[in-house]
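What follows is a set of structures to go through.
Taken together, the values in this text are just the output of simple stated rules run on the coordinates, not laboratory data. Remember, predicted model here, so these are calculated numbers, not experimental data. Cβ atoms are built from the backbone, for glycine too; each structure is taken alone.
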Structure P
Amino acid sequence: MDGPLIHDKQRPHRVVQISDCHLFASTEGRLLGLNTEDSLRKVMERVVSEQPRIDVVLATGDLSQDGTVSSYQRFQQHLAPLNAPSYWLQGNHDLTAPMVNALGGHSHLSPCLITLGEWRIVMLNSSIEHEVPGYLQPTELEFLREALEATRGHHTLVCLHHHPLPIGCHWLDNQVVKNAAEFWAVMDRFDHVRGVLWGHVHQESDQMRKGVRLLSVPSTCVQFKPQSQKFAVDELAPGYRWLDLHEDGHIDTAVSRVEGFHFEVDHAVKGY
């Protein structure tokens, strides 16, 4: 468990979520025709201009497309101007060993438990290397159970890469956490979880389940079209999510997107 983060109690905790960057070993790498290095740079410029004080950055997976050390090192470089601690999740395109290598042995990789004033943030690894759908290993579920036991009396946010329930996008819902029922069986035993946060779906969503707020975030590169039966790219611009975690347990949040952004989808590429 990480130590407490310094914070001004007169304001809520400001959290920034960055997700699904899909960086390559080369800065010229493209996903569906989009240069992912360039799109991440534009998103981070927006974060810097909009977020003067950030308490923590949550990077919720698929930070790399090819799992290379150099892609993770460049991701760290993109985060540096934010001057805030960052915690990373593995996505289905990520590889743990290169991530650890790039992190230099720091314990900022899931699973972990973050202390943020009266809030606690649980980071879970829902990815199985070289597999697309999500799955929470027994060790992850046990980490979740122990973390939620330990955080009783504190408002808690749970984060993972994959979506733990369908979002109405048929092809993506085939990639939902396979054992989501086990995840919710643990979660439903506790009444202090205020939100669940994830990436993977390349689109924003905001819904409620049993009083818990459920949030997904845009990708910093290509966006996927909501409510689509088959793979489809949306025209919305890349973006990120910010959250304010208030001492009384409520969450304010919004998505911010790059302006004036447009790219031509490479239709010769099937899927991603």
Structure Q
Amino acid sequence: MTLILAATPLGNPGDASTRLREAIESAEIIAAEDSRRFHRLCADIGVTFTGRVISFFEGNEDARSAEILEALANGKNVLIVSDAGMPTISDPGFRVMRDAISKNFEVSVIPGPSAVTMAIALSGLPTDRFTFEGFLPRNSGARSAHLEKLRFEERTMVFFEAPHRLVDSLKDAQSVFGSEREGAICREMTKRYEEIKRGNLLELNAWASEREILGEITLVIAGAQLGAQESTTDAMVARVREFEGAGMDRKSAIAAVAEEFSIAKRIVYAAVVDANKMST
């Protein structure tokens, strides 16, 4: 009994591997994120399967995971595929993989297409270190708070985003990271209408705002410059002290600096507190 996670093409059927074809043909149970898209994939790559196909998506992941574990316990081989790319990467599969490992079932992964690594390569941004952040929160406040935590992240950042939220996410990213931060919008990768737009966040925001955005979107944003956090912190503290020296109370000075640096007041406050501790 083996649990297999298999990467599927992002869009171009020609990217299907020989191992993926063999796994589909031999699997006794196939857990597919969307059974209709799975049938279409098999038709596109010319594969015939005999295994039982079950739906396996976010809404039924817990129940299906239990079913899959039971099938493994009964000696069945189970294949998990998502609509595109690797299962578990912003797609179902993590829970059942974790539980299968904990129960000592044999597990295997068939590598293949990845929107994350493809987007980084296409972006032209540094690839030596990167962080994958999945989908940004839908709510603007939560999204801004999440981006704020990444303000000084030095690694290249990769996000998935829905096309109808791309402009709002770009606006929030521009507000947090600044207009000059470089990035890339990767749309419909490997598909007929693949489109890559590179530029700073101001340019990307303007580009996305001028057209209807459709299809699968992967957003890549450059990391902060090395040492940016330290230099920004020093500059914020210096400005607070400058305002205080001019007669402004600390609360007002912190608020003024937060607005000047487009940064949360709590961050400025924490920087001032830490600086005062260091000087005593």
Structure R
Amino acid sequence: MLILAAIPLGNPADASSRLKRTISSVKFIAAEDSRRFGRLCADLGITYDAKLISFFEGNELERLDELIAILQSGEDLLVVTDAGMPGISDPGYRLARAAVEKNIPITVLPGPSAVTTALVLSGLPSDRFSFEGFPPRTSGARVTWFQSLAEEERTFIFFEAPHRLLESLEDAVTSIGGDRKAAICREMTKTYEETVRGTLADLLAWAKDREILGEITVVVEGFDPTTREFSEADLVAKVLAMESAGIIRKDAIVEVAKELGLPKRSVFDAMVHHKSR
């Protein structure tokens, strides 16, 4: 069986008893960093006799055949990353996909996740959210990336390296606007845990004023469609396009208002004004 296990983000006390039992009992463990895994086991006061296999982003593809062979031999394989859940911006999902294709059973030991921990800490809406991974490293690609999220209505979450946080916040303000609410969650569950809340402009000012260290997760409020501004010409063009597709004007007005999150009267008045010209 393939066992994907969540690892504490920082505080070893967050490790489940099931995780500790599994570490001590399996014969094979694929770990992102053997030294960090060893420190975790020492902190937990547990030992393991398993064969430890290096499994990180740089060697994930070349390790797949070896790990699948272990699973096909009838042995359990435990997969752990440095922190959080395997497969979430860390090695794991390709192995899980390969296991599914080979009809190998998979189980998950649930536990800490930087994504959901930061979401709850942020105080931003959590009923609908998306996780976007890491932004691109180059400024041009990063601006385009943020622009693609500018009208994302769900709260969105991303990871960032501390030395790139300032540049990412600058590009976010440029692409999304400085008034969007957001939060920076740093070193979650660790001694120097810190959550900074405010607008993106506030967070940018905060980041400019200090050296930033540690693991960073950023949470950004989703776009409010009621703040979107449309010209009268935009509304008329959308109604006329629907009419040309065979929809009667009354229904087209209703559909445009619904699509844009506007009062039906606003679209109707735009069409009346257009007709009177």
ask   = Comparing structures P, Q, R by distance in nm of label points 7 Å out along Cα→Cβ at positions 243 and 259, which one has the largest value?
value = P
Origin of the value 0.93, where Rg/Rh (Cα atoms, Kirkwood Rh) was derived from one of P, Q, R = P
remark   = Structures P, Q, R compared on mean count of other Cβ atoms within 10 Å over residues 67-74: the greatest is P
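Kindly point out which one of P, Q, R the value 0.45 was derived from, the read-out being FRET efficiency 1/(1 + (r/R0)^6) of positions 19 and 219 (r between Cβ atoms, R0 = 25 Å, to 0.05). Mind dumping the intermediate values first?
Numbers: P: 1.00; Q: 0.25; R: 0.45.
So the calculation was done on R.
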